[in-house]
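Chemist: These are the structures, in structure tokens.
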Structure I
Amino acid sequence: MLFTSTYIHGLDAKRRLAIPAQWRARLDPTVHGARIMVSPGSGGRLCLWTEKEFELQAEPFRSGLVNDAQAAKRAALLFSNSDALEVDTAGRIRIPDRLLDLFKLEDKVVLLGVGNHIELISASQYREPTLEDITGMQ
């Protein structure tokens, strides 16, 4: 599944996050998996993956035979700080408090579609891209 666009959503009183309806409508549990995986990402952002995509990304680590000490440390940190989240009937997920706190996610969260996953950033830390940012990508 391809995640595109940017959304700003608030965490509700129980600190649940609604997956935007545009993305949720395209999620098929038989194709993408029934749960959403949350994991640390690069750049200090928390990432959301479909269950199947997370499994694909984890494939290199599946053998358990990681020879490089740095790679083994990264794998341990990644998997020990990842969780499988159930999507409720209203399309919300409950990200564990420890991850919300660790990644400093506050009441308003920006969800960035980044192709094969979603990145989360606190609205207070988010900076809208400028025309120069976008045209500088070419």
Structure II
Amino acid sequence: MIVREVKLRVRYKETDNMGIVHHSNYVNYYEVARTEMLREFGTTYRTMEERGVMLPVLEVGMHYYHPAHYDDLLTIRITLPRLPMVKMQFDHEIYNEAGELINTGTVVLAFVDSRTRRPCRAPSWFTDLLAPHFVAATK
């Protein structure tokens, strides 16, 4: 299991007339955390696509506990519970500045060969990037 945290400040455009983050923005927050985690591993979505792999979203599920508001500094805790095979699952917890859990969610991505558009296994070069992080997390 790998766990990382990303900080993100709520922008005005992400809120409704009540100053509360619109529910649709949480999916974007999850993506920010995934992108930063992949970057930390030494890759990006762009690199993966250039190497022939796409990662479409298969599932998104979430639960709201408390609202986030304009200008809140959020902490997105992202967890990759296992090395990916054909699918890759990310679990998310979002906390406000007081440390209160406000949202949880799971996103499942599929590995797809960009040429054939068919599911494929996670490329070995990608799992090789992740594997040392799993070893370090278990020590």
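Every number in this text was worked out from the coordinates using simple rules, so none of it is lab data. On a predicted model such as this, the values are computed, not experimentally measured, just so you know. Cβ atoms are built from the backbone, for glycine too; each structure is taken alone.
Chemist: For distance in nm of label points 7 Å out along Cα→Cβ at positions 42 and 74, which of the structures I, II scores highest?
Modeler: II
Chemist: Work out distance in nm of label points 7 Å out along Cα→Cβ at positions 26 and 50 for each of structures I, II, then name the structure with the largest result.
Modeler: Result for distance in nm of label points 7 Å out along Cα→Cβ at positions 26 and 50 over I, II: largest is II.
Chemist: Another question, then. For which of the structures I, II does the calculation of relative contact order in percent (Cα under 8 Å, 6 or more apart) return 37?
Modeler: So the calculation was done on I.
Chemist: If you don't mind, another one. In terms of FRET efficiency 1/(1 + (r/R0)^6) of positions 58 and 98 (r between Cβ atoms, R0 = 25 Å, to 0.05), which of structures I, II is highest?
Modeler: I
Chemist: Given a value of -8500 for helix-only ellipticity at 222 nm (-39500 (n - 2.57) for each DSSP H run of 4 or more, over all residues; to 500), calculated from one of I, II, which structure does it belong to?
Modeler: II
Chemist: Compare FRET efficiency 1/(1 + (r/R0)^6) of positions 18 and 122 (r between Cβ atoms, R0 = 35 Å, to 0.05) across structures I, II and report the one with the greatest value.
Modeler: Going through I, II one by one, FRET efficiency 1/(1 + (r/R0)^6) of positions 18 and 122 (r between Cβ atoms, R0 = 35 Å, to 0.05) peaks for structure I.
Chemist: For structures I, II, calculate Rg/Rh (Cα atoms, Kirkwood Rh), for residues 34-89 alone and state which one comes out highest.
Modeler: Comparing I, II by Rg/Rh (Cα atoms, Kirkwood Rh), for residues 34-89 alone, the maximum is at II.
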